[in-house]
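Take a look at these structures.
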Structure P
Amino acid sequence: MTEDRRYFKIGGITIKVDAEIPLSGATFSPNIAVFETGSPDKEMIHIRHHFGLPNLNDDQLGQKVFERQDLSIYRNVDGWIFSCSILDKNSIPLRQTAFVDPTYSRIDVYNERDDNFKNGDIPLLSFHQTDQLFITRVLAERCGCMFHASGVDLDGAGFLFVGHSEAGKSTMIKMLNGKVKILCDDRIIVRKAQDEFRIYGTWHHGEIPVVSPHSAPLKAILLLEKSSHNRILPFTNTTELIGRLSACTIRAIKPLGTSDWWAKTLAVLDDLVSNVPCRILEFDKSGEVVDLLRGFES
């Protein structure tokens with residue numbers, strides 16, 4: 001592995017990152033560094049970082065399809081162009097121009113300057129403020145999606161905890177800490193491979209800065225509800241279930257959230273609820289829910 005190349009793996013997808021300057025073990029933040037893998041794969045996303053912004057005229061940019069203060073998106077025959085910024089360690093904006101091909105498998109990022117890379121601890125591999133911009137797109141093409149959820153590996157079985165912002169995803173992780181392998185408390189990838197759904201950790205953590213690149217076969221999806229007791233209840237309304245899961249699915253930013261992308265994502269959700277037990281988990285803060293999960297039978 002050369003000094004200007006690193007490989008990372010998330011959700012079973014390998015990402016090759018190249019740069020025009022040396023990359024070190026401290027270039028990316030620790031929560032990303034744990035996802036580093038030393039080898040390439042057959043199917044990869046390729047991100048390359050350049051330094052110095054390109055001069056583009058209106059014809060080269062193409063049609064502007066999205067704009068807000070920190071981000072403009074253009075569409076042309078070659079794919080997408082993103083004009084955006086991230087914040088460095090001193091909260092100073094760093095402008096970027098990113099060229100993304102239509103398959104989201106090749107991304108060329110032009111950074112305004114290189115001090116951000118030299119200083120290290122960068123919280124993303126690509127551009128703008130989050131790698132979700134491209135990960136959510138490529139997952140739909142690979143029988144997967146990303147949830148606003150927490151996930152754990154309990155004795156080799158994966159449990160996905162889904163709910164709104166105050167449902168208790170982080171509370172659940174705090175209670176399970178030390179008794180399970182925590183994958184992430186805020187963003188979890190679900191992907192089908194070899195006729196089996198698995199959950200994967202991501203580096204997009206929330207309140208609890210514990211992440212893992214590992215995965216586990218998905219044993220159950222549990223919709224969280226705080227209560228004065230611990231019990232698992234059936235959920236039989238499939239239409240309502242898909243609606244609740246879709247509400248917790250990480251959406252591709254407009255205009256990347258195209259109708260074909262959403263149709264593929266919904267197909268994943270439909271397949272998911274048809275093959276994985278989905279239950280309501282009522283829980284208190286006693287920690288007794290661990291025994292309930294260990295005894296779970298589908």
Structure Q
Amino acid sequence: MSIKVDHLFKKYGDQVAVDQISFEVTQGEIVGFLGPNGAGKSTTMKMITGYLASDGGKVHVCGMEVHGESLDTKKRIGYLPESNPLYVEMFVREYLQFIGELHQVTSLKLRIEEVIGMVGLGPESHKQIAQLSKGYKQRVGLAAALIHNPAVLILDEPTTGLDPNQIKEIRDVIKELGKSKTILFSTHIMQEVEAICDRVIVINKGKIVADDQLSVLTSGNQDTLVRVQFSEEIDLEQIKKLPNLIKIDRLDTKSWEIQAKNADTLGKELMSFALQHNLNIVSLQTQTRRLEDIFSELTGKTN
């Protein structure tokens with residue numbers, strides 16, 4: 001198990017920031033760590049990396065306890081914090097040389113060129129960091145997190161400041177790295193999660209409110225909406241007799257939106273219903289739940 005968080009707890013004064021959370025992330029897994037601002041994401045990531053002490057609970061990285069073996073665990077973690085602190089007076093290669101030497105990286109010059117190519121820094125790699133755009137500064141931070149080829153990557157908002165083309169490039173890098181590494185990353189961009197993640201953990205007010213495979217969260221294991229239109233008018237008393245309904249709304253005299261536990265079963269039941277009542281179905285559409293909607297429901301936010 002590359003990351004194991006066990007009843008992790010952190011308090012600032014009277015405010016509980018992280019409240020007894022537990023989860024595990026395995027090698028080869030890319031996990032999106034989601035939550036509204038102030039939910040405890042960055043605090044949790046700082047405690048996993050050992051940059052912030054917890055007030056309770058334990059974190060293990062690559063089988064080592066972070067608090068007791070801080071230096072050894074840091075060698076195995078690549079961390080891109082939300083603030084992305086950089087020595088902006090240094091040049092790109094100079095900075096990566098400095099970080100690589102701290103990690104005692106062998107064949108460092110070769111490794112610097114590898115990570116520069118990996119994150120797409122090539123065109124700007126001759127510049128001083130202060131001269132770079134926010135997007136390229138973000139790439140420098142990612143390159144620094146990768147320089148020592150860590151087993152675990154903790155990425156806090158890794159695509160902040162990138163344009164759409166750059167975001168796609170960094171997504172591709174993360175997906176490729178995820179084949180062999182353990183990656184936990186936070187973002188507010190739901191499309192990013194859908195494009196990269198195998199699994200999603202949602203935290204709200206310091207507590208984990210969801211932890212599941214992305215496909216499970218957005219598919220048939222969740223309540224599903226079906227929209228059906230008949231060629232004839234029918235009344236509510238007729239259609240509400242369908243089994244396993246959760247909610248039904250009339251869109252117009254011939255169209256209905258139905259929420260049920262299983263969309264496939266509901267589709268068959270609607271076909272049988274139409275045959276029994278000599279009705280014709282004009283259209284039948286399953287409305288897959290968006291990750292944004294699920295996030296809003298779990299965190300009590302509205303779009």
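The numbers here are math on the coordinates, done by the rules we state, and not lab data. Being a predicted model, the structure only gives us computed values, none of them experimental. Cβ atoms are built from the backbone, for glycine too; each structure is taken alone.
Quick look at the values:
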read-out	value
Parent structure of the calculated result -9500, given that helix-only ellipticity at 222 nm (-39500 (n - 2.57) for each DSSP H run of 4 or more, over all residues; to 500) is the read-out and P, Q the choices	Q
Cα extents along the principal axes in Å from the coordinates reads 77, 45, 32; which among P, Q	Q
If distance in nm of label points 7 Å out along Cα→Cβ at positions 95 and 119 is computed and equals 0.8, the structure in P, Q	Q
Origin of the value 72, 31, 29, where Cα extents along the principal axes in Å, for residues 111-246 alone was derived from one of P, Q	Q
Among P, Q, which structure scores highest (criterion: relative contact order in percent (Cα under 8 Å, 6 or more apart))	Q
Comparison of P, Q - label where distance in nm of label points 7 Å out along Cα→Cβ at positions 199 and 239 is highest	Q
